[in-house]
Every structure is written in structure tokens, then in C-alpha cells.
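Heads up, there are several structures right after this.
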Structure I
Amino acid sequence: MNAAVFIVRVLLGALLLAAGALKVGHAPELAASIAGFRLLPAAITGPLALALPYVELLLGLYLIAGLFTRVVATIAAAQFVIYSGAIASAVLRHIAANCGCFGPNDATVADWPHVAADLVLALASAFVAWRAPGALAFDRRLRST
């Protein structure tokens with residue numbers, strides 16, 4: 001089981017690292033993508049667009065390292081559930097919102113398969129949180145000292 005948790009943890013971490021890295025430096029485009037869902041006030045979309053890439057980078061790094069694994073995986077699961085809720089909301093309201101999941105060049109439009117993919121990622125994150133930390137995790141090293 002430790003190997004399975006390790007593999008899922010690293011894959012989720014790599015996904016979050018890639019998503020965050022592709023968003024860094026593109027806050028205006030990300031803010032426009034967030035605003036396109038018509039869920040948050042304008043006063044929140046700008047700061048969220050600035051912070052989100054770095055949150056994803058940190059979550060990815062922590063997951064790959066296996067540091068604070070249970071907490072980080074829980075935060076990632078919540079984040080994926082929020083993403084799926086936002087996308088489902090856009091689909092139900094017939095808003096052709098661009099998700100911006102992988103930066104400004106990602107033209108993926110909100111649809112049901114995207115909702116399902118985010119829910120699968122949330123379940124994978126919950127699995128990591130439940131069985132944390134998995135093999136080769138710094139958490140194991142911290143516990144042994």
C-alpha cells in the first residue's frame with residue numbers, strides 16, 4: 001500500500017507543479033478565467049489569480065516530498081472539489097468558461113468530463129490523505145526522530 005500511496009502522491013504532486021508553473025506570471029489571464037465562471041466578486045479574483053499558482057506549486061512540492069502529507073493531500077482534495085463545483089456550476093448555467101487549469105494557453109472549456117476528472121483527482125488526493133504518507137516520505141523521517 002505504501003508504494004501505491006507514493007505513486008499517487010508523486011503523480012498528484014507533479015500535476016499540481018505543472019499546473020502552478022504554467023500559471024506563474026499570467027495573473028491577468030488567470031483572473032479573466034476565474035471571473036469567467038461568475039462566482040466570485042471582482043475584488044477576490046485578482047488576489048486569487050496571484051496566489052493560486054504558488055499555492056499549487058507548494059502543494060505539489062510538499063506532496064512529492066511527502067512532507068505534511070495528510071494535511072497537504074486534504075487541502076488538495078478540497079481544492080479539486082472546489083474546482084469541480086465551479087466547473088459544474090458553469091456547465092449548469094451554460095457559461096462557456098475557460099478553465100485555465102494549465103495556464104493561459106489552456107483553452108479547455110468547462111464540461112462534464114472535466115468535472116469528473118477533478119472529482120477523480122479529489123478522490124486520489126483523499127486516498128493519499130487517508131493512507132499517508134506512503135513510501136519515501138519526509139514525514140516518515142520526521143516521525144522516526
Structure II
Amino acid sequence: MTLELFLHPELALVLEERTTCENLFKQVCSRIQKVHPDCDSQQLLKALVEREASTSTVTPEGVAFPHAIIEGFPGASIVVITARDEVDFGPDQATPGIIFCLFGDAGKPWEHVRILARLARISHSEQARNRLRESSNPSELLQALLAEDRSHG
């Protein structure tokens with residue numbers, strides 16, 4: 001499985017300013033709706049907020065994996081984000097500098113798990129995280145993620 005099938009140029013973001021988790025999720029859902037116009041961005045937002053409220057997806061290394069499985073979602077999609085400034089995921093949480101936001105179809109939970117596992121393997125390496133963070137724009141970020149994905153066989 002390669003990530004290229006689940007990435008889209010509109011779904012890469014380089015955040016320059018401080019924001020909250022909820023504002024970031026709103027921005028993510030708006031972008032997903034542009035790529036998948038039949039999706040309800042409010043339903044997506046609700047699913048992300050509920051998932052994050054149940055258990056934080058932020059790792060101590062500063063990578064977050066917010067995700068939601070939606071009934072009938074038209075195909076798994078990854079929104080890849082780097083943050084130059086703080087994204088507030090709540091008290092007692094590490095501040096993520098890299099965020100992989102994943103949406104998947106409830107009818108294909110195995111696909112969702114495999115994508116999360118692949119993203120976790122890629123982001124395990126400090127060098128990979130640094131290369132992603134060094135991306136200066138969304139296009140570079142997408143290319144950096146694709147290069148990391150290819151390097152993981």
C-alpha cells in the first residue's frame with residue numbers, strides 16, 4: 001500500500017500561525033469538502049471532534065493522527081499538515097508540528113488501520129519528521145511525504 005492513492009494537492013497545508021485544534025479541524029473539513037463535494041463538512045467536523053475528545057491522537061514526538069471513519073465516505077483521504085506555530089490540542093498535550101488527518105469509509109476499516117500504521121511508521125523517524133517540517137509550502141510537503149512513503153518500501 002502506498003499513500004499516493006489517498007493524497008490530493010488540495011489536502012496539504014503549511015500553517016504559519018497559531019491556531020486551535022477546532023479551527024484546524026474546520027479548515028481540514030472545508031478542504032475535504034472541496035475534494036469530495038458530496039460530503040457534509042459538519043458531519044466530518046463532528047466525527048473528528050468526538051474522536052479527539054475520546055482519546056488524544058497527539059504523540060510525545062509532536063505528531064498528531066486525528067481520524068474519523070464515516071459511513072459511505074467516498075474513499076480514504078489524508079490531509080497532511082505542518083505547523084510552524086502552536087496548534088492547541090488541549091491541556092497536557094504535546095504541541096504537534098505534523099498532523100496527519102485521515103478520513104475513511106466505515107465499510108473499509110482495514111484500509112483505515114493500514115493507512116494509520118503506514119503514517120506511524122513514516123513519522124517514527126526523527127529525520128523523516130524533520131524533512132516534513134522543512135517543507136516551505138504545501139506542494140513541497142506533499143512531495144516530501146511521497147518521498148518518505150517510497151523510502152519505506
Structure III
Amino acid sequence: MQQRIAKFNRILKIREDSRKNEQAILAAERSEERAVLDHIATLEGEKAQAMHDFSKAGSQAVSAMDLWFQRQFIDAINTDINKGKDSLSEVRSRIAGTEARLVEKHRDVRIMETYIDHLKEADFQEQLGIEQNELDDVATMQFSRKGES
């Protein structure tokens with residue numbers, strides 16, 4: 001029984017390591033998500049500033065070429081924001097997949113822990129039964145010796 005428990009403990013260790021790896025992957029993906037969100041926020045700040053500058057340019061004497069360049073700059077920022085949002089969507093879908101795998105791995109670990117606990121309890125009960133039988137044998141031998149005397 002001890003060999004069986006040791007075998008399942010090794011399997012449990014492998015599953016726990018796999019779960020830790022998934023947790024590390026999830027942490028990295030969450031970090032990447034925060035970085036993308038920060039980048040999008042920065043771009044949106046730049047866009048707001050560019051829009052403000054563009055609106056101020058309308059009240060000043062500015063060439064059509066300058067207005068066109070400012071508008072192109074705003075369009076480029078919008079393109080970058082859209083790419084950032086696409087990237088954010090991709091990261092979030094990877095996070096969802098990782099979370100699903102992590103839940104599954106956590107469930108596997110819990111099942112294995114429960115099974116090992118049952119094996120240990122069965123082994124403990126078996127050991128108690130063996131000890132009880134040994135005590136009964138000792139008591140029977142002592143009782144039979146006293147009956148002979």
C-alpha cells in the first residue's frame with residue numbers, strides 16, 4: 001500500500017508542477033494584458049492631444065498641408081489604437097484558454113489529492129486492524145497461559 005501511495009504522490013507532484021507552469025503562463029499573459037492596456041491608454045492620450053492641437057489649428061492661420069499632416073497623424077494613432085485593441089483581444093482570448101486549462105489542472109490535482117487521502121486513510125485503517133489483531137493474539141495467549149496455570 002505504501003508503494004501505491006508513493007506512486008500516486010509522484011503523479012500528484014507532476015500534476016502540481018504542471019499547474020504551477022500554467023499559473024506562470026497566466027501571470028505572464030496578465031502582465032502582457034496590462035502592458036497592452038497601458039499602451040492603448042497612452043495612444044488614446046496622444047490622440048486626445050492631437051485632436052486638441054487639430055482643433056486649435058482651425059482657429060489659427062495654418063496651411064492645408066499642415067492640416068493634412070495633422071489629420072494623417074491622427075489617423076495613424078487610430079490605426080495603432082485599433083491594432084492595440086486587436087492585440088488586447090488576442091491576449092484576452094489566450095488568458096481565457098489558460099484559465100480554462102488551469103481550472104482543469106486544479107481539478108485534476110484536487111482529485112489526486114482526494115484519492116491519495118483515501119489511500120492513506122485505508123492504509124491507516126489497515127494498520128490499525130493489524131495492530132488490533134496482534135493485540136488480540138497477545139491477549140489470547142496471555143489468557144490461555146493463565147488458564148493453564
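Each value in this text was obtained by applying a stated rule to the coordinates, not by laboratory testing. Keep in mind that what you see is a predicted model, and the values were worked out from it rather than measured. Cβ atoms are built from the backbone, for glycine too; each structure is taken alone.
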For this session: Identify the structure, out of I, II, III, from whose coordinates distance in nm of label points 7 Å out along Cα→Cβ at positions 77 and 109 was calculated to give 2.3.
Result: II
Exercise. Upon calculation of Rg/Rh (Cα atoms, Kirkwood Rh) from the atomic coordinates, which of the structures I, II, III produces 1.58?
Worked result: III
Exercise. The value -24500 for helix-only ellipticity at 222 nm (-39500 (n - 2.57) for each DSSP H run of 4 or more, over all residues; to 500) was derived from one model only; which of I, II, III is it?
Worked result: I
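I, II, III: which one has relative contact order in percent (Cα under 8 Å, 6 or more apart), as calculated, at 36?
The correct label is I.
Comparing FRET efficiency 1/(1 + (r/R0)^6) of positions 29 and 69 (r between Cβ atoms, R0 = 35 Å, to 0.05) across structures I, II, III, which is largest?
Values: I: 0.65; II: 1.00; III: 0.40.
Comparing I, II, III by FRET efficiency 1/(1 + (r/R0)^6) of positions 29 and 69 (r between Cβ atoms, R0 = 35 Å, to 0.05), the maximum is at II.
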